[in-house]
Structures are given as C-alpha cells and as structure tokens.
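Below are structures written as structure tokens.
Rule-based calculations on the coordinates, nothing more; no lab input. Because the structure is a prediction, the values reported are computed rather than measured. Cβ atoms are built from the backbone, for glycine too; each structure is taken alone.
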Structure I
C-alpha cells in the first residue's frame, strides 16, 4: 500500500518523536467501509460503556472516560478485512526496521457522544504491559474547529500537540511513554483505536 521509503520515514519519525500523525492513511473506499460498519454497530446498540484499568483493576468511571466501544474480532468482523491486512503490514514494518517482537493487535471502534472526554493517561497498563504501539484512525465527517474531541499529546518539553480528529487521519504513538487525553467533544466523535502487542522478551532498540 505504501512504499518502503514511506514506511522508513514514518518509522524514523516515530522513533525520534514518540508519535507520528499521518493524513489520508487509508483510501476513501476503506474509510467509508469502516465508518458504515461502525454506524451499523452503533445503531444495533452493540457498543458498550468503556472502562479503565485491566484485569482486577477494571472499572467504569464516567468522570475519567465517557466513550463507548465495540471490540473488533478479525474472524467475526470480515467486513474490515482490508484494515486488518493493513495492521499486519504495519506490524511487519515495525518488526523489520525497529527489531521489535510485535506479535498481535487488539482494536475497538470508539464513539464519544457530545459532552464526553477521556482524561490524561497512558495506554500501557500496570497489570498487563504488552501494549507497545497505540494507533488511532479517525472516522469523523466534516470535523471543524469548535467541534472538540482533539487528542492532546503531552510532551516532556511542554510543547504539547493537539491532533484534530479529521477523517482518515491516523496517529501512531508509543503506548508506554506518550501521555494523552481526548478533549471534551461537542459533536459525535468516531474512531478506530487499538494497540500493537509485543512479547516482553525483546523490546527493540529504536523504540526503547
């Protein structure tokens, strides 16, 4: 889908800055395919209230996080097969160029109704630390300033970054070091969000 030079450029930027924002990450046809699937699942009331924490610490806490999610399954959700193929390509490139041991992924569709947000946090759990790379693909039609729902990336030097959730925009970042939050949204906000998973035995030198 992308050239080797393009992948190398993205991987280098991810290694240097801890995150990368890519516009037009997927074709329009795949964007509409994913968005239609999301809206169908929402209309069928298949989404569940999202929680925080993992394993024994999992809890629903509306004061921290207000979104609803639908967890994806590659076998069940065949309509999204082209997206799962793209994630496998991403895993392959990161393993090749960063010497990682990424071995899988987990993804969900996310829906933030107006008036919701997600406070500052890290994606890697204390109880389950196998999330290495986070990935968010935005599915919002005609997002405009004032709609809210930006992703705020907190930087060590204080030069924080706001990622506007435009359609087909993707942000990829390191799950264990990049603190971030979803700002208050004033309109329906949709995304496909997930994590690339690793086996702890080998972390790779570029992203360490």
Structure II
C-alpha cells in the first residue's frame, strides 16, 4: 500500500512505515521484484551517492482494484443504445485506424519479417498482452498470453476482428496472417500464424 500511495520509496522508508527491519523489507522486495510487481529506480537528486528507490510496476498497480473493464463495457453499451450498432462499428473502425498508424510508425525501422514480428510482440507486451514469438517450422507464431481488453472484446467482438485486420495490414507483402487460437472461443490464449509469403512461393 505504501508503494501505491507514494511514487517511490527507499528500503529504509518502507521499513519505518511497516515497523520492521530493512533486512526484512529487502527480502520481501526481492520476492516482489522476482514476480515482476516491483522495480528499482535510482534517484540522483541532491548531493551524495544516488539512492536506490522502489516503485510498483504496471503489473503491481494492476493488483489493486480497477473498474476500467466495467466502465469500458458500460461505455460500449451506451454507444450502442445512443448511436446503434453502426455507431459501435464506427468507433471500433476509428480506433483501428489510429492504432494501425501508431503501429506502422513504430515498425517503420524494421525490414525483415522476423524483425517486424519481434518488434510487434514488444509493442503488444508493453500494451499488456504478454506477447511472445515462437517458430513453427518456417512460420512465426505471435502468441498473446493475456488480453487486457477481454471485457471489451467479450462485449463486442469487433475489437478482435479489427486487431486481426491490423496485423494483416502490418505484415502485408511479408506474410499471410491468420488467427489460430482465440480466448473468446475457449482458447487459453490468442495466437496468430504468420506464414512468410517468400517461403510460400518456394
């Protein structure tokens, strides 16, 4: 809770707030760092040696109650009631256009299919999808072990269709993209197969 209410804290500050020893705090911090819930940052403010501070990661913040999913579903429902399904479709299309432009800008430096899919996985991971890349023979598999928009996607599967279209557009000329696993169709995860166009021609 202390790390949630303060931007960052030192080991000594945490020990004082918890009424325990710095060694006990170090042991707990080590466990939280290993779990990806806390990360260390260096403070160089003032004179003297830099200070080691600790702060919550995005995963750490996610452990606290969050009503974003509920709010998102309510907003989708409201858009549908006010503007109809066409309004929802237009909203998803608008979001897709913006997201595709953002992805294209970030993927611009990549040249090969391997570079592009690895970079896309990094971007998606930063967005909360826990994405990774595996090889399956000549193909690439883009695997997403978490869906941060699952509530919204469940309420309106247009989001999922839009994401597949974006991936296909991003890999145009490099690979054929198809979805092989889908969380909303009883899959454990979402997985996309990227089949190299060059390899397909051989």
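Please compute relative contact order in percent (Cα under 8 Å, 6 or more apart) for structures I, II and give me the label with the greatest value.
I
For volume of the Cα convex hull per residue in Å³, which structure out of I, II has the highest calculated value?
Evaluating volume of the Cα convex hull per residue in Å³ on every structure, the highest lands on II.
Match the computed value 4.5 of distance in nm of label points 7 Å out along Cα→Cβ at positions 32 and 168 to one of the structures I, II, and report its label.
Answer for the origin of the read-out: II.
Figure out for me which of the structures I, II the number -16500 belongs to, where helix-only ellipticity at 222 nm (-39500 (n - 2.57) for each DSSP H run of 4 or more, over all residues; to 500) was derived from the coordinates.
II
Among I, II, considering only distance in nm of label points 7 Å out along Cα→Cβ at positions 24 and 40, which has the greatest calculated value?
I
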